[in-house]
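Next come the structures, one after another.
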Structure 1
Amino acid sequence: MKKKHKWRVGKKENQNKFTFVQYVPSDWVEKKIIRNIWISGYRIFLNRNKLQFIEKILDLDEIRLVFLFGKFSYLDTKDAKIDFLPEGKFRFDQTKIKRAISNEDVYLLIITPFDKNSANWNEAVIKEKVDIYLGLLILFFGRNIAHELIFENVYGISDNQVSASAARCENPLFFPSPDLNEEKFNNIFLVNKFILQKPEDEKNRFLLSLRWFKNANFDSGVDAFLKYWIALEIIAMSNNTDIQSINQILGKIYNLPLVGIQKTFNMGRLYGLRSKIIHNGKIIPIHQNLLKYIEAIYKDVYYFLSGIQPKKFSEEILNDNSFNLLEYMPNL
């Protein structure tokens, strides 16, 4: 859930004070189809003489990278939080979004066209693109090139205004509320005991898989999908990359022959999606319900392999009349 707040961009005040507009490429402004510019600002951790830093601008495929020394005005959203209230209600305090002045320091600006209604330039796509170019910068400069995210603001070309999105917050009502019953506490104890008794390499696979599973739960889109798959592959495909091992486990859980498992759970389609992303470079939108499904597959498999009676999480999702697995599978 994101809220917007606006203020008008001021003019350059002194030599080391800059504004967003001065770094927007003029040809972007001249293109009438581009109405807004996304700007992500990062502090660069530089431990040598910052006053000698020379400004640098790189233009790469409709994205501008600006490296500079100075200070600037921006909209600060770090104190803007969404408070979730009983009965599914929430409250957002817009007064916590405020105009701020950065310290004089060395910064990285990542600037790109933005259109919230466009399939190619909406916020989710822009953030993925920013991550890609951050990866490129870190490859050559190390992680301190983007030591701290300061802001993510949107500059309006037509109205000369800046808006800000509050920090990403996923609706907790989409996810099940924890059922803190005694059986689950006991199962945690039993699974931990089971894992620690395993040989070192097998124990490490159980533990490493949980780390990827945790990371997937707090991510989204393609990144979350791949993390869920890695977690599943670590735990269920230790000797090869053949998904038949997963199908065989599901067959034992659901007491179905291989043909029935393939038709019901579509692991081949999921594996194909994984392969298209990794081997063909497909960066595609992943529906949250598809992530919920692969999470259920993982839980079924992990329960079974750790000696806990499976709860048939996948079947529960497939039996939901509002869930259509094939609808959530991208047509590649």
Structure 2
Amino acid sequence: MINTMRVIAGGLKPIRYLTFLQIVHAILTGLPTIMMFFVIKELIKPLEPPNTDKLIAYCLIIALIMIVNVLLARRLYLRNFIESYSITTNARLRLADHLRLLSLGFFKRRDPGDISALMLQDMAKVEQIFSHFFTEAVASAVLPLMLGLGLLTEDPRLVGVMVGSLALAVPALIFGQKAVGRLGARQLETRNRASSGILEYVQGINTLKAFSMTGPAFARLNQTLKKLTKDSFSLEAGTALPISAFGLILDLGLVATLAMAAYFLFTGKIALVGFVLFAAVGVKFFEPLLNFAVFFTEMRYMGLAAQRISKVFAEKP
């Protein structure tokens, strides 16, 4: 995937900078949750009244972090879309110029609909990788890592339960990636045949009308469109089940973590503040992982389109 993106983008320098900004944004998003732990810890201290000065300081720090995060997010998203659309605009121009230099044999081996899908639909999917999914997927992986390392200092046993549930969920994600690879390739192939059939239908509409073969009577296109509908449904259904299973296992992992934290609390193996910490931060640990699974699966499908473009760039003029 990385090599494919490098070929299409003409280098990864703009993507690295955007990824760095997205990681900083993710860290700043998670910091208020961590700061809330110190607020709660101060509020529930046994036998001592809360220190008002500390609470005010914590709240001011949270407010400052949120303001900085909002300003960064504004710059990040503006820069992200500008860079992404600039990358794909340049990629479209380079692809068009590359196609111009290819031999006629290349075009004889491909249907006209396949070439138009390459320039329009495939490049649009690659555009979404750069603008929506890649940096978001990286950030979704960074926040749980940061929170997990922070929770290790409180209770490694509960962190082990959280990480263990993630390990149990990974096979579902892998299965989903394989399903996307298989079903997505079939759906893209049918989509390209449908594009070719639509071009054939539009270009030959006068002849088809003369022989009363318009609409459903043009059986080849009609069957291809029905197959495209079927393959599209199969793709959605085939990927929804693994991602749902991934999310279900993570939810059960959160329940198991809280149940064990409650057991430790009642048996005196963990303080109340530790239980509150895992109850508050645990959700923030699992939530980005589900987002990561969704982004990663979307990228796998759109990566199929990126591979098609990369193969064309690899063709020698």
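Tabulated data
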quantity	calculated
Among 1, 2, which structure scores highest (criterion: distance in nm of label points 7 Å out along Cα→Cβ at positions 42 and 98)	2
Label whose coordinates, when distance in nm of label points 7 Å out along Cα→Cβ at positions 242 and 266 is calculated, return 2.5 (choices 1, 2)	1
Of the structures 1, 2, the one that -12500 was derived from, the read-out being helix-only ellipticity at 222 nm (-39500 (n - 2.57) for each DSSP H run of 4 or more, over all residues; to 500)	1
Relative contact order in percent (Cα under 8 Å, 6 or more apart) derived as 31 - corresponding label from 1, 2	2
With mean count of other Cβ atoms within 10 Å over residues 34-41 derived as 17.6, matching label from 1, 2	2
Distance in nm of label points 7 Å out along Cα→Cβ at positions 74 and 202 from the coordinates reads 4.2; which among 1, 2	2
Label whose coordinates, when Rg and Dmax of the Cα atoms in Å is calculated, return 25.8, 93 (choices 1, 2)	2
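Every number in this text was worked out from the coordinates using simple rules, so none of it is lab data. Note that this is a predicted model, so its numbers are computed, not measured. Cβ atoms are built from the backbone, for glycine too; each structure is taken alone.
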